[in-house]
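S.K.: Before anything else, here is the set of structures, which you'll find just below.
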Structure P
Amino acid sequence: MAVPVNDRRKELIRTYKETPKQFGVYRVRNTVNDKSLVGASRDLRARLNRHLAELKLGIHPNKMLLRDWQELGKESFVFETLDTLEPSDEPNYNPKDDLEVLEALWLDKLQPFGETGYNEAGRRV
């Protein structure tokens, strides 16, 4: 017996809400010229999905990345998780500071600025 669409949708939403969010640093990498956009998020899956949706819709705020996406196509890009952050067991833990440090480490390592990337120096994604 088939599950009604409305029930299936409710189940998917419940499962999504119950799934722990993954904190960490991600990269959108152009495989043609190896330029990268590096950022951090409290929900990696949702953030990478948002980048993908904005690129597909042609509304991504990073105009250089959007231009390359439109010229080279989806197949020229990969969405990667670079590092994850284990959440603390402390009550009221806020990962903001830890994510900023982790992101800064990856920005320093990859230097995705100017000709080698899509990040703007001194500006978080």
Structure Q
Amino acid sequence: MPTLADWNILENYLIANGYNYDKSTHDNYIAKSLASQTNDWKSSYYNKGGITSDLTLNNSTGFTALPGGNRNNYGVYSKLGNSCYFWCTSPYDQPNSCMILESTLSCSYNIESNDITGMYIRCIRDNN
């Protein structure tokens, strides 16, 4: 499972190599390049660089993030169609982190989360 540093390496690589929705190489506008092209992504409003603005432009990286939402710390499933949450590994004494894509945003972002929530796991290979 990736660490938060691994996610940051991916984000920085995509930004530096023009995977932002507007092909720029600064700031974080990479959500479209990671999100699947499925019509399951939903949005209540239009945002030019948001995942749902033109689904045919999504997934230029082949990452294929799906909008499965999450399960909160009360066991309630939410945000289906609107977001995709991925766990990050954290040291034992550190808060858990996750990387998030939201249907209306053009960026990815991370937050701290407690360990009883439910999110996707993305496996990576360590080439060392």
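We did not get these values from a lab; they are worked out from the coordinates using the rules stated. Since the structure is predicted, the reported quantities are computational estimates derived from the model, not experimental observations. Cβ atoms are built from the backbone, for glycine too; each structure is taken alone.
S.K.: Ranked on Cα Rg over 2.2 N^0.38 Å, for residues 48-95 alone, which label among P, Q comes first with the largest value? Intermediate results must be reported in sequence, preceding the final value.
M.R.: Working: P: 1.62; Q: 1.49.
Largest value of Cα Rg over 2.2 N^0.38 Å, for residues 48-95 alone: P.
S.K.: Among the shown structures P, Q, from which was the value 17.0, 57 of Rg and Dmax of the Cα atoms in Å calculated?
M.R.: Working: P: 17.0, 57; Q: 14.3, 44.
Label of the source structure: P.
S.K.: If you don't mind, there's one more thing I want to ask. With distance in nm of label points 7 Å out along Cα→Cβ at positions 8 and 24 derived from the coordinates and found to be 2.9, which of P, Q does the value describe? Intermediate values should be presented prior to the final figure.
M.R.: Values: P: 2.9; Q: 2.2.
Working through the options, I get structure P.
S.K.: helix-only ellipticity at 222 nm (-39500 (n - 2.57) for each DSSP H run of 4 or more, over all residues; to 500) was computed and gave -13500; which structure, P, Q, did it come from? List each step's numbers first, then the result.
M.R.: Values: P: -13500; Q: -3500.
Value -13500 for helix-only ellipticity at 222 nm (-39500 (n - 2.57) for each DSSP H run of 4 or more, over all residues; to 500) corresponds to P out of P, Q.
S.K.: One of P, Q was used to calculate distance in nm of label points 7 Å out along Cα→Cβ at positions 88 and 112, giving 1.2; which?
M.R.: Values: P: 2.6; Q: 1.2.
Corresponding structure: Q.
S.K.: Thinking of P, Q, which structure, once mean count of other Cβ atoms within 10 Å over residues 40-47 is computed, gives back 13.9? Present the calculation step by step, with values, prior to reporting the outcome.
M.R.: Values: P: 18.5; Q: 13.9.
The value was obtained from structure Q.
S.K.: Let me ask something else. Just checking, which of P, Q has the largest value of relative contact order in percent (Cα under 8 Å, 6 or more apart)?
M.R.: For this comparison of relative contact order in percent (Cα under 8 Å, 6 or more apart), the top structure is P.
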